[in-house]
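Undergrad: Some structures to go through are shown next.
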Structure P
Amino acid sequence: MSDAGNVLVTGGAGFIGSHVCKRLAAAGYQPIVLDNLSRGFRSSVKWGPLEVADIGDGARVREILNRYRPIGVMHFSAFTSVGESVQQPALYYSNNVGATAVLLQAVIEHGAPPFVFSSTAAIYGNPASVPVDEDHPHRPINPYGRSKLYVEHMLADANQASGLPWVALRYFNAAGCDPDGEIGERHDPETHLIPIIVRAALKGSTVSIFGDDYDTPDGTCIRDYIHVNDLADAHILALKYLARGGKSCGINLANSKGFSVREVLATVERVCGRPVAVKIDPRRPGDPAVLIGKTERAKELLGWSPKRSDLELQVRDAWNWYENFLPSV
């Protein structure tokens, strides 16, 4: 065991989970990855043991908890594609909600250690105003967002019933890759905008823009992009916050600045030095026009602020990963 203790990381073979594991190890913790590898990669688990299991397998989860006795749990095991959730809602409710309920019961039986949940700004839906703070009405407009909100409700109920301390970190748009180039974003299929455009620049393929008639300055959706390492740092700060008795709550993680799809496209072309062909497709169901986050709570409670907020820097880190590893991803 490391000096700071074991931390169970569900979904630790995935994009954000693997980056969190690297940061946990650097901070003196021992990340214990629990992942069924359905969407994660064994090769991304580099900083601690891998337990290949499903969070919906209660007996297996209990065995892992009893063996490693983690001082905290970080939960990333979820399906994350808005479009897929609209097409296959039952898949999202089964995995993101049902399997998480099984995990939560096992964690509570283990003694209810601090629980840090990978949530999403999608719980807010179409914002009535921006930037969005944590008290904005929670009105998700797609099954993905609803599945994450249901888990937040489960966590609040578990806190009332069993004293489970929790923080739900509501990401806006995760971006970038490990600046050292050891791990990166490897979704298949890829649904995040920056890697889609970077891959297109490398391959000479065409990027689809889903709607150019939104009520925004250039007609394309505006999003708030946050570097994956900044997200990872926030998870460690959230774990420490709960360990010292912090109040359970939801916390936004964002840069508080938005960029349109066309602005991201121009940034990728500038960084990569290559033009990217574009075609305009119809809007996707469930996409709000603008989503920008307010982060005063993260600063106040966690002492967190983003260190890699520059969009060009995020694109450069992603470009570095894909340029070197695209043949294997």
Structure Q
Amino acid sequence: MTPFKSSLSRRSLFKATALGAGALAAPQILVRAAQAEVPMAAAQPAAYKRFTLGEFEITVLSDGHRVVDNPHGIFGMNTSQSDVENLLTESYLPVDKMQFTFAPTLVNTGDDLVLFDTGNGEGGREGGVGQTLANLQASGYTPDQVTVVVLTHLHGDHIGGLMEAGAPAFPNARYVTAQTEYDFWASEDRIGTPAENGHNNVVARVVPLAEKMSFIGDGGSVVPGITGMAAFGHTPGHMIYGLESGGRTLMLTADTANHFVLSLQRPDWEVRFDMDKSAAAATRKQVFDMIASDRLAFVGYHMPFPSVGYVEKMGEGYRFIPETYQFDL
């Protein structure tokens, strides 16, 4: 028997496609004459993803996405541009642009409806973000049903949605954040420093809610089944949260890692947004070593939407494994 030999190449494939198109040209013309062209659907990205964790219902909300230029301007500040570009190329990603997604997470415990972070808010809508409020409603909830808003840290893309048209966006909620985080950003000591813009944003959006705010530290409880964990470095009081229900665990890692390749595969690479870069790198390795060793699922605020997945140890870092149907079975 003569072995089968494939001569398929990209050139021959396109040549065959062109010949096929030519052979069908006449019938195509007749069809087009008989009916109008079909308009593009202009489909929008997914608004939310919902799954259960024991007795909890988890809804990951999309706040939208933003395209930025020059990945090396954000990631790998302590390495060369060629190192960053090579890793992006190996991962089938463009080297000149990248996409940031934002994923606030809603947890219905049965007694409370807890929202983790609020997205970019109304100020970001012209740029394609600030969709948390709309997508929360698309998911079947209303803002007045939210009973607790947890702020993992006080960067603008996490607190921007606290206010809507000058009023609290979640009027019946109480608020939780780290004492260290609040004290740092609310302090007038930030005036005249690189953190001044962040301070002004916190004064405008967070300080007015202080009467309804409680403060948490490492090991503190938000509600039964939701526990805080110190994960400092990205900001002085950055926190992550563990959710446990029905024998299952999910970690909300906030901004511990800001990119599924550049931060996870190279956890020692410095990130422009990390305030204490060495502490942030140490925290990244500590958190994702735990997640990998214990085979935990996690939601990463800037992981590719719907932002849920796992990691395994790989080389000097970790490989991101998107969740598929693990929570459906």
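Undergrad: helix-only ellipticity at 222 nm (-39500 (n - 2.57) for each DSSP H run of 4 or more, over all residues; to 500) computed as -11000: which structure among P, Q?
TA: P
Undergrad: Compare distance in nm of label points 7 Å out along Cα→Cβ at positions 295 and 319 across structures P, Q and report the one with the greatest value.
TA: Values: P: 2.2; Q: 1.6.
Sorting by distance in nm of label points 7 Å out along Cα→Cβ at positions 295 and 319 in descending order puts P first.
Undergrad: Figure out for me which of the structures P, Q the number 4.9 belongs to, where distance in nm of label points 7 Å out along Cα→Cβ at positions 95 and 223 was derived from the coordinates.
TA: Q
Undergrad: Give the label, chosen from P, Q, of the structure having the highest value of FRET efficiency 1/(1 + (r/R0)^6) of positions 71 and 263 (r between Cβ atoms, R0 = 41 Å, to 0.05).
TA: Q
Undergrad: Can you tell which of P, Q yields 18.9, 56 when Rg and Dmax of the Cα atoms in Å is derived from it?
TA: On the way: P: 18.9, 56; Q: 23.2, 83.
The value was obtained from structure P.
Undergrad: Can you say which of P, Q returns 15 when relative contact order in percent (Cα under 8 Å, 6 or more apart) is computed?
TA: Going label by label, the one that fits is Q.
Undergrad: Assign the value 0.60, calculated as FRET efficiency 1/(1 + (r/R0)^6) of positions 159 and 215 (r between Cβ atoms, R0 = 41 Å, to 0.05), to the correct structure from P, Q.
TA: P
Where a number appears in this text, it was derived from the coordinates with a stated rule and is not lab data. This one's a predicted model, so the numbers in the text were calculated from it and none came from an experiment. Cβ atoms are built from the backbone, for glycine too; each structure is taken alone.
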